[in-house]
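Asker: Several structures are given next for inspection.
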Structure P
Amino acid sequence: MLPSVDPLAALDELERRYNGPVPEPLRQAAQLGSADLARLRHAEAEAAFLKTLLLDQLRLIRRRRAAGSIHPSLLADLRLYRRRWRHWRRRVMAAQAALSAQNAGGAIAAE
């Protein structure tokens, strides 16, 4: 189990350290308690967004095919969305593995 981190204390420390806005990745890591968890949440959000684009594009292609007005750029966009979705799904899996390893390492150290 990871040690609990007080997000307000972490944010307060960052505010003292920086003269100006706190960089977004550091702010997110402080709010969530770890950089690995922030990376996981970011990858999940990107994957979810691209999945929505992918499904919407498929619906559009099906409608355009039925209407007989399909354009090749619709398929190119679909390929792009699929590639990017796969990329972010791999990042989700890697972030989950990193968190699992971190949790397993913490559990072993706590015993």
Structure Q
Amino acid sequence: MNAWRALMNHAPALAEKVRLLRPPKLRVVADGRVLYWALVVPREEDREAHGRFPGQSASSLEGWLVERLAFWDGTWPGVREIEIWGVWAGNPPRLEPVARVRAKAREAQRA
């Protein structure tokens, strides 16, 4: 299992932590490289308003997170370690850890 899928498996806990911390933005770091500096976390009201338009779904926070994680899994599939940080405005911005996942190394196959 790769690191993205490991995070997807813990999406309910990840969504709950984001709800508790209420960061306006998220920073995504994979293998020490910043993939997103400040991904805006959509507010509940915004997701509900989006869902009122025909053909649009009212995605839950958990669903939105899984959608983003699936996108990154397709874009950067070989990532070994992922960190997600909450980002608040400031100079420098305030950062707080939200999640950290490492993919398990595969055991060498025996002949």
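Nothing in this text is a laboratory measurement; each read-out follows from the coordinates by a stated rule. In this text the structure is predicted, and so the values were computed from the model without any measurement. Cβ atoms are built from the backbone, for glycine too; each structure is taken alone.
Asker: Match the computed value -29000 of helix-only ellipticity at 222 nm (-39500 (n - 2.57) for each DSSP H run of 4 or more, over all residues; to 500) to one of the structures P, Q, and report its label.
Answerer: P
Asker: A follow-up question, please. If distance in nm of label points 7 Å out along Cα→Cβ at positions 16 and 88 comes out at 3.7 when worked out from the coordinates, which of P, Q was used?
Answerer: P
Asker: Identify the structure, out of P, Q, from whose coordinates mean count of other Cβ atoms within 10 Å over residues 64-71 was calculated to give 16.9.
Answerer: This value belongs to structure Q.
Asker: Computing Cα Rg over 2.2 N^0.38 Å for each of P, Q, which one ends up highest? Intermediate values should be presented prior to the final figure.
Answerer: Numbers: P: 1.54; Q: 1.18.
The structure with the largest value is P.
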